[in-house]
Structure I
Amino acid sequence: MRIIVILFIIVILASLGSALYYMIKDRGTTERTAKALTVRIALSITLFVLLLLGFHFGLITTRL
């Protein structure tokens, strides 16, 4: 589960970086920045849901 979370975070950061690149390069003339940010939001929501499901089904436990 830890590897999946790390991979999701790396892909989310890559999508954020590509959005920054498109924003600088295109200067607002295309929709690539919005699409990259949409992908980032979708990945973030998916990661959040996976974390909730993992906790619910006992794949993720809390350490006290």
Structure II
Amino acid sequence: MHEPLAYPLPDFLKLAGIGRTKAYEEINAGRLKARKNGNRTIVLANDARAYLEALPELHAKQAA
């Protein structure tokens, strides 16, 4: 099985564990790259990985 080249936004939301509103906030802030394919918003697999890897690390004393 191979990794997809891009994720439709609903699939990316499930993968990243975030909601639609948060995703568009991240897109508008420039932290998440997304592209349009007709009416569909997609996130390239490389951009999805880069976004997730750039999230701040949670340290033990921050966990609640």
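Read-outs: derived from the displayed coordinates by stated rules, not from any lab. None of the values given here were measured: they were computed from a predicted structure. Cβ atoms are built from the backbone, for glycine too; each structure is taken alone.
Structural remarks
- Top of I, II by volume of the Cα convex hull per residue in Å³, largest first: II
- Structures I, II were shown, and helix-only ellipticity at 222 nm (-39500 (n - 2.57) for each DSSP H run of 4 or more, over all residues; to 500) at -12000 was computed from II.
- Mean count of other Cβ atoms within 10 Å over residues 35-42 derived as 11.0 - corresponding label from I, II: II
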